[in-house]
Structure P
Amino acid sequence: MPLMTWTDKMSVGVQALDDDHKKLVGMVNTLFDGIQAGQGKDAVGRILDGLIQYTVEHFKREEDFFAQTGYADAAAHKAMHQALCQQVLDVQKKFNEGASATLSLEVMNFLKNWLINHIQGADKKYTAHLNSHGVH
């Protein structure tokens, strides 16, 4: 059973960003499934690495849209991205150092809640701005 499910209420009204968000939801679910299935540390580590890499790519895509359209809250939004990246890199470092053979349910719930809350909160705030600048 997936940890989280994409719903239309998570849509930010920008196809490229919605597609990114759907992929991120899928990647969080793949990570969760790997942990639940008892996959080895190497397999789970590769999934975690991919999730982190794609998250960075997604954040850059959002921030490029902000720069192109002069989004007023860009700096604050970027700071949220940087904070999450730092938290996830800390998790990755501990995982790679062998602090835990698996990622805890607490970490998975953090990722799930952050993604849902960020999309439905901070990300929804840019929808009207980007749409008014022709970004759909």
Structure Q
Amino acid sequence: MNSHSTETLVEKAINARNNAYCPYSGFAVGAALLCEDGEVFTGVNVENASFPVGLCAERSAVSAAVASGKRRFTAIAIVGGKVGENITKPCSPCGMCRQFLSELCSDDFKVILAVSRDNYKTLTLSELLPCLFDL
């Protein structure tokens, strides 16, 4: 994974999670997106009282990367759980985020679902979204 190990990418997602804005669900998510050139963009979930207006961590990270001119991605690490509780299971991207990732990422794009720096599962985007919507 370029100059970044999976563990380093997970650590960046864990650190980003601390900045999540989730006063309604109390469920904080952090994501770290690895670009093909080695640059990493992080994202967090940002909630809003008007629930559909919120933004997931995965889409937040991708949007930051795209806003910086990036279009080629290798992997994303995702960490999520209730605020103030130990994370005990991986947090998988919602359907909207899976479809969002499919717009800019290849079928073999790595999605790292992490509990901690040394406890994670890696899947490909095609494993998470086998029947994507495409025009």
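Every number in this text was worked out from the coordinates using simple rules, so none of it is lab data. Note that the structure is a prediction, hence the values are computed from the model and not measured. Cβ atoms are built from the backbone, for glycine too; each structure is taken alone.
The value -8000 for helix-only ellipticity at 222 nm (-39500 (n - 2.57) for each DSSP H run of 4 or more, over all residues; to 500) was derived from one model only; which of P, Q is it?
Working through the options, I get structure Q.
Could you tell me which structure in P, Q was used to calculate distance in nm of label points 7 Å out along Cα→Cβ at positions 76 and 108 as 3.4?
Label of the originating structure: P.
Comparing P, Q, where is distance in nm of label points 7 Å out along Cα→Cβ at positions 12 and 44 highest?
P
Name the one structure among P, Q that relative contact order in percent (Cα under 8 Å, 6 or more apart) of 40 was derived from. Walk me through the intermediate numbers first.
On the way: P: 40; Q: 22.
The read-out comes from structure P.
Starting from the value 4, 17, 22, 18, 14, 11, 8, 5, 2, 0: which structure in P, Q was P(r) over Cα pairs in 5 Å bins from 0, in percent, for residues 28-91 alone calculated from?
P
Which one of P, Q has FRET efficiency 1/(1 + (r/R0)^6) of positions 36 and 116 (r between Cβ atoms, R0 = 30 Å, to 0.05), as calculated from the coordinates, equal to 0.70?
Q
Using mean count of other Cβ atoms within 10 Å over residues 20-27 for the comparison, can you identify which of P, Q gives the largest number?
P
Quick one: log10 I(q)/I(0) by the Debye sum over Cα atoms at q = 0.10, 0.13, 0.15, 0.18 Å⁻¹ came out at -0.34, -0.56, -0.73, -0.99 when computed from one of P, Q, so which one is it?
Traced to structure P.
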